[in-house]
Structure P
Amino acid sequence: MNGQFDQESVRMNTTLLHPLWLIAILCAAAPLQGSEAVLSADFSVHTGTIRPLHGINKGPLAPGGIFELIKEQKALGIPFTRLHDCGWPNPYVVDHHAVFPNLNADPTLPESYDFRLTDEYINAVRLTGAEPIYRLGESIEHTSVKRYVHPPADMEKWAAVCLGIIRHYNEGWANGFHHNIRYWEIWNEPENRPAMWSGTDDDYLRLYRTAATAIKKQFPNLKVGGPALGASGSFVKGEFRPTDFAENFLTMCRQDNVPLNFFSWHCYTADPTELAARSRAIRRLLDSKGFTETENHLNEWNYLPGNSWASLDRAGTAATRQRCYAEMAGAPGAAFIAASLLELQDAPIDVCNFYHGELGGFGIFTEQGVPRKAYQALRAFQGLVETPRRVEARGAVAGKLAFAAGLSTDGREASLLVSNFANTRSDIVLNWKGFDWIGGATAEIRTVDSETDFSNVRSESITGDNTALRLTLKAPAVALIRLRPTAGAAARTTLSPASDSNTPK
């Protein structure tokens, strides 16, 4: 979890409000003429593939083992589940202290480990269809007493424990498995002190160097990375300036030839365009340091109402916390999630993980496991992913009104996803071409807003030469429209086979 009480994060988020940023946003968001927002899709122009960037943090087993949400998470088509803060606030799985409870034990012996509950947890993740990303280390500790977020006294031994965990889950060691977990992340937010790390910058650099080198030596085909920064840098007059920690980490990896297969970072914001902007800035940073092959991972992100942590820190009241969490998981958060996932489609990002896919604050379920609006937004996005041939879409307004469209591989279904995060025009006109069927088509419409959920469906018949649909979508709201030929309809023209490319710019 991102350091909720890290004032540096607040300072960096608010730098996006610099006048030059405001000018750029206002220029990009210049209103269209008229009272309606017009969105257009051309299903004959293929522009790539809809990228499934809706990974999450935390698996489907509720803390304490009372119930599980395997079916609900599986319905989202989650590509990756990052194993961080699992079972929080009292983690009993994944973390080093949970799987290797006796620091004096021998990491080469199977009996030194207690994998039992973590085995169940990872098996549940795999049942959702998601690929696990294993965060080696510990979960966040907001308590006054820090028990586990300290630099290991023996870093070589700590790295040896990492090797034991990898052998168990990938090579069957210690009555283990062959899960082929590819991504192994070393710690989380080491700059977020003291909640995530009680040591110095140099302590973490030494830990990363020791563990990453040991892992790649033993398992050269695996991908190792970090440092999962909560504070990656700030924008000053439109220019991205990385933190000293980020600079020093990359310098160490370059100078000491330390493996870095992926660079991970976090962002909590009220601006959907910031995620893509930071993705581009960090890609440029990695390339400038010679890490052109290093993957770019945004592995914690969420909507932060007001761009401030103030409502959630210790000085916040019960009422402000409740309002903030309600916004994050409600219609505003849902519109933010859908808009962000669409903004990220053209960003140079490789893996994204929403924080988080479990219960309670920041999550997509209530404490009792009831899906929230945020969950419905991820369902809507998965509906777009199910028609993966991305096509030309026009009319979006950056940061306010997001829009994308996709065609199924056989050309018989199409999807249009709209997220009205902050556009004042609620009357939406959807036009399309290239999805022509003699006999007409049927539009299945699902919306997510303050009043409706994704499960509510209405249908409209599209007949004759009409290829337009009108919606009222008052911000914040999301709409998924699925187009299918009416029973017995035939294609007016032969649809071209897929010939997609998808290179983010």
Structure Q
Amino acid sequence: MARIAVAGFLHETNTFARSHTGFEAFVAADAWPGLVCGAPLLEAVAGANIAAAGFIKAASAQGHQLVPLLWASANPSGLVTRDAYEHVWDLLAHELRAAGTIDALFLDLHGTMVAEHIEDGEGELLRRIRSIVGPAMPIVAALDFHANISPQMVALTDALTVYRTYPHVDMAATGARAAALLQRALNGERWHKAYRQIPFLIPMLWQCTLVEPLAGLMQRVEVEESGGDISAAIVPGFPLADIHDCGPTILVYGIDGASTERAADRLYAAVLAQRDAFGGKLYSAVEAVARALDNAGEGPMILADTQDNPGGGAAGDTTDIPHELLRQGVQGACLGLLCDPAAAAAAHAAGCGAAVELALGGHSGIGAPPLVGRFNVEALGDGRFTGSGPFYLGCRMDLGLMARLSLNGIQILVSSHKQQAADQAMFRHLGIEPVQQRILVLKSSVHFRADFGSMAREILIVAASGENTARLSELEYQKLRPGVAVL
């Protein structure tokens, strides 16, 4: 039995987003737990589709003693402030030094953290951890599918495990795979590391593993691993980060150096061969609403408000699509989630069944102005419920005060904390059954497909206003490595 320390420090940083991410964002709970230190970490993540939860369950079953250090995550947004990064680090360093003798360390990381003063957030974190625990202690980390993996991250860990699905339905399973690798490291295994950086950026929308080309590429990862001697990953990266190491990577670990390198070469070539396949149709708000009105049949039309997806760092409050729904006289549409804490508070003060004058949404100053009108308060909620879909399964949500508001035939689900609409429980919390809606507008890019995709009559990806930019060519990159193309 080994004493294994466990910690998590996660943020997906959209460097093009206006707002910075302060310490309070890591303290607050949302879909995932807020900041927690020590023993309460185990209960905070238990049962959730989170890598830390999967690792803890698997390592406990192996008979190891777990030493919980710290968990801190914040919703995707702009640069992490210097104060936030250093404050969380100070807490983590204190817990690590106070832990006594430990034999190994598991880290739940995102892989795309950028702070005001540090471009490679995870690489610097690992450097500091190594300065405390030394070079020999086994360290395995779980990373997000969208991680921008730097050479430093690879060098300072024994192994990195990465989600294999987008929507991320295998986060807990990734933690369990990390536990298996860490057990092998504790048994004395050491691996050759093969690392490749792909020379182009893949837009987030076309990284979905439910469709080609990623569906087929991820099957190739399974084929490479089928012999049981290697651990492999294709990691599409997070393109909304203007940093040197932004972009997709290939990562393979194996005992035999030559075979490990050959596997990495095969996966690298497979991704390069699919370069022109990473694309698809984007609709304007006008086009999407018109098509939704013309397309009759079973199940809701889903309009994915991708560029205002909080899961990519956007504000979650733009109003382009609801303005267009009203302009075209749509009846039977429901939008979620629009983040407006002032509107949620006003609805709660007025009470269910009341009418309230509001300027709803649009407070980020991006895109269309707020929706101004007299809204009916149809339902109220405290924002506390448990995710039931494959992505947010078991996550104990805390989205602050919530309200369902109606205006001229459309319904809008309002939250106080931003969160992408990727779980039907968000709608049911406010009395809406998603499958019964004519049109569903979801502030999400891909994750919604895990829980909503099977019900959809058709899914339209809408490029309305927002900071989760879908067309990467619209961004002005300054720091990418030479030779990296923007698709």
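Computed from the coordinates by the stated procedures, all read-outs in this text should not be read as laboratory data. Quantities reported herein were computed from a predicted structural model and do not represent experimental measurements. Cβ atoms are built from the backbone, for glycine too; each structure is taken alone.
Taking mean projected area of the Cα convex hull in nm² as the criterion, the highest value among P, Q goes to P.
Tell me which structure, out of P, Q, gives 23.6 once mean count of other Cβ atoms within 10 Å over residues 271-278 is calculated. Comparing all candidates, it corresponds to P. If you line up P, Q by Rg/Rh (Cα atoms, Kirkwood Rh), for residues 311-374 alone, the top spot, with the largest value, goes to P.
If you line up P, Q by distance in nm of label points 7 Å out along Cα→Cβ at positions 103 and 223, the top spot, with the largest value, goes to Q.
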